[in-house]
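Quick heads-up: structures coming right below.
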Structure 1
Amino acid sequence: MLNAKNISKHYGNKSILNNVDLKISAEIKVLIGINGCGKSTLLKIIASIIPADTWNIALNQEDITLLMSEKRHAGYVPQHPALFNHKSVLENMRYGLRNSRGSESFLNQMIKILDLEKILHRKPKELSGGYKSRVSLVRAMAPDPRIMLLDEPLSQIDVVVKEKLLPEFRDILKLLEIPILYVTHDPAEAEKIGDTFAVMVDGTIKEIASASEAFDLIKLSAFRSAEAS
């Protein structure tokens, strides 16, 4: 269980996150929101990539608020796959196994499920966007993370490829049986990948029953903002 409380973040006079609370059990929770609403900021705070102004984060009842990123054992998949261009696909994925974390058997299982055997010796520059997303996912999962954080991992690929990858991504993420936070602004993607849903509006998070409900709340917020101005 991930339990994040009172997460706030400001950039100058602009408030990005306002005392955000979020709980995630062993599930895929999809966080939906428009671009620039603070979703990526929240993920980076949980991963300890950037600091918050106020925050308290516990994982499986262990306080990890002050732990550095490498101690949190968080798998992080950025929006733009940050692969090592000088390394092969296999070397990129095996990078996650350093420091005796993870297992070769699980890595091989993921390679097979995601159909990566035929590209293991290629370099990232030779790959399509879909394959880059797969490799980035496997590299993040290889070290046996305690939590997975995915920041719109399929936003850079076309709709047809995304339709094929979503079931594969969901199947392999469910193997982990850990808290997973998946960020997107695409309602169709959200419905296909998620177990539970939340929406970010005005720097706060609200639990919702479906992706469609998220967009009703976003539209209402935009209407209220227009009236106020």
Structure 2
Amino acid sequence: MSDDSEIDDAALLDRWRGGEDEAGLRLHDRHGDAVIRFFRNKARDSAEDLVHETFVRLYESRDRIRESTRFRAYLLGIAHHVFHEHLRELGRGRKIDPEVESMRALDPGPSTIAARRREHRLLLEGLRHLSIEHQVVLELHYWEGLKSDEIAQIVAITPSAVRSRLAKARSLLADIITELGKSTALVASTLSGLEAWARELRGEFVAPRVREDESA
């Protein structure tokens, strides 16, 4: 069999639809970490269940994925829908406004990610203080390196709206970090190397995981 890196997502998806379960497992292994990263700093203790639900829905909808659709963006779009259902549960009957409310207010407590650097911890906490939709686009940018058009597909807004939201999110995050930082030195260090701290954090999100049984 060819090396996994030599087979693109579309080919693996076609094989999976044709009944080749191993192709589905390879897609899971290729993109599962991105789904984990999507939930870890937002859903906290519910993240594992939401990751599982995302892959269940991927299995159920795999035959409806259009050929022109980027697989990773489609998968993270499912995660985004699952996350918004989780928000409704957190609201307990109250309508949640993701453009205004933050995960810090809805699900109080520090991030469950065991960040070792003070800058990492401050960045994670700052992100949780942002409005939910600002946190979503900024984490997709930081953790996955996605472009505006890919993020737009995931969150169902235009690429220009994504660019505006990213610019606003960066500005708000800087203000929040400045407010939360316990020292001017920590704030300065975090803000001056924000992109680098985010890249370093990427690997901290992923815990050991077991393959999901997509055929269940």
Report summary line: Output 1.7 (distance in nm of label points 7 Å out along Cα→Cβ at positions 11 and 75, calculated) maps, among 1, 2, to structure 2
Query raised in the report: Hey, distance in nm of label points 7 Å out along Cα→Cβ at positions 107 and 203 derived from one of 1, 2 reads 2.5; which structure?
Result: 2
Requested in this report: Could you tell me which structure in 1, 2 was used to calculate relative contact order in percent (Cα under 8 Å, 6 or more apart) as 24?
Outcome: 2
Query - Ranking 1, 2 by Kirkwood radius over Cα pairs in Å, for residues 43-98 alone, the structure that comes out highest - result: 1
Report task. Rank structures 1, 2 by mean count of other Cβ atoms within 10 Å over residues 147-154 and report only the one at the top, that is, the highest. Result -> 1
Query raised in the report: Can you say which of 1, 2 returns -21000 when helix-only ellipticity at 222 nm (-39500 (n - 2.57) for each DSSP H run of 4 or more, over all residues; to 500) is computed?
Result: 2
Requested in this report: Can you spot which of 1, 2 the value 1.07 was calculated from, given it is Rg/Rh (Cα atoms, Kirkwood Rh), for residues 91-130 alone?
Outcome: 2
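Taken together, the values in this text are just the output of simple stated rules run on the coordinates, not laboratory data. Here the structure is a predicted model, which is why all the values come from computation and not from measurement. Cβ atoms are built from the backbone, for glycine too; each structure is taken alone.
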